[in-house]
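Just so it is clear, none of the values below were taken in a lab; they were calculated from the coordinates. Computed from a predicted structure; not experimentally measured. Cβ atoms are built from the backbone, for glycine too; each structure is taken alone.
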Structure P
């Protein structure tokens, strides 16, 4: 007997009925995640360009990222609503409107007003990431190969959003102003809302009274083996790879290149991530998602070891790219696990819980890497490798010694 699984979600009424559904999804997800990925950069540039102190730029940037942890407490509405598309569309509109208001009021209002508006914007951020992903299973097709190929597209939208968002902000800020850049992002969320509403309708999986509260959903995840492993492997890998940008900057001296070359290293990682998603598109992942996560987490740890061992800049660029590819595949496996193991009545919450905790631990990983990189340049990566390897061993041990798990009800 194997660990219980909920299986791939069945397509809802009208879901998957149009071949244009997936392209519409990709457009909506890319626009939403571009706004989510670029907002922090826009806010920091806005404050610094106005002559504000660094602590204010950091504090306002945190105002839009920290609320992601509260996302699961908003996400229950995804599972109780008769039409989840409307919930996500409203989230896109509110996210964009509050971001635009914060930017426009910053020069004339007290910073506290801007902070409150950014907190409101950040609160809906998880619905633009994990919330949007929760719609994918219902439109991607009923078989596993179609689902996993679609998840490759989803990974690509995250990669594009995380790369294009800051790039768009930098370009528009240089051409016009940081405020204009933020307004471009806000406009993107409005367009995303329209495309979300164009996605096929999928009926709710359960009656509202059957949908668990956020705390209960987290307990279900912790007590269900595959979901528990999805959660802690996602968090630890996110914590580890978050050290790469810090290490890229700190390691340029050892590699004998200028500090500006760190941008090449981080770009190589980002392009590798996109290459990983392309690989999933061309050849979808096969096999059990639970086991895939464990194996791919191990691969990520090995690639991080390759980054620390790179003797020259050219090899380091390749190592960063390979790490990005590995993380792209790992991320696709975690999306598959969320889809295949989440209880139908709490699917949206599971997606958002994992996404919110991933962002939180990633931020913590960046902060810790910045704090300890001065001790030894590769100490953050050494810690990341150790934690990821231990987590993979624990996950493999759990799967071997605890073959049964309480199924969510």
Structure Q
């Protein structure tokens, strides 16, 4: 069957329904600037193929005219998202809205490229099997829509990525200029797309997270390091420096500890898991893990509480800088270290308020507490986004 490439209007329609559905045709027309006739013409191929569905009728307005909002068929394809660290690969199998259907992880036994590819390929096969999905799917750009087919793999990595194909820099793996997408596609036989991990997570929050109603918001990630993402005018902001972790060295506390690069009281020194654990460990005279630090702080232990309170103030100051300089009024907190919010959230909010003009719009703070699952869902969102970009429908 002949396949035709979609125009920009059709892709934007698919994106709006995916993100905001179920959504009325009237709302779609206003969002996209389309007439009812154009909207009907553009949506028909999606409805005919079963990618869109009409939801239950609702009475609209005083005339009682029935409206049938449009939504995507979320089980039309499955996707795998993988977050790659220096120690392990964490993966999820998702539907079209990046809802996790299965989760798994595998440790890395080295950083040799071929061995890492083996681990990733095995993880993809495990997730597909756990979720009843079949390798060899064709994305959304060809073949019958079958929810058991795996439509693509997204992989996020802490470092720099070019054209969603090549890992140009990944310090924790010792990699430079690795054509990872090509290597994985040769093994898996399905599309693979790469992205910087913070950019991928920001994409997931933009499309499917609690701040998606905002066309401008920021993302702050707390974990092994500190990351920062930004959405402006409903687009994720990226630059050639994306992947360098520039948000990790914002000065926050002139009396804080030093980071490994010698910056006193920067965001990494104040908020990253290794630094928090090291500070409490020095006070206690022994090594401590992050979960124990949070448990001690919750119980009121003076040393742990001192460190987490300082971290909370630093986090609030960082959010204040972001809100004041970018003029966003929503911030999403995520990452595997976001459990800090449970013991220092009130302190952070107080610091944020102290750094804002009292008449400024209040900042909404949304906390994504899913940990490594959030990173992997971000990678899946990249695969979903790329699948829409490749979307083709029968002529």
Worksheet item: Given a computed value of 19 for relative contact order in percent (Cα under 8 Å, 6 or more apart), which structure among P, Q does it belong to?
Response: Q
Worksheet item: Comparing mean count of other Cβ atoms within 10 Å over residues 237-244 across structures P, Q, which is largest?
Response: P
Worksheet item: So helix-only ellipticity at 222 nm (-39500 (n - 2.57) for each DSSP H run of 4 or more, over all residues; to 500), computed for just one structure, reads -25000; which one of P, Q is that?
Response: P
Worksheet entry | distance in nm of label points 7 Å out along Cα→Cβ at positions 53 and 109 - highest-scoring structure of P, Q | Q
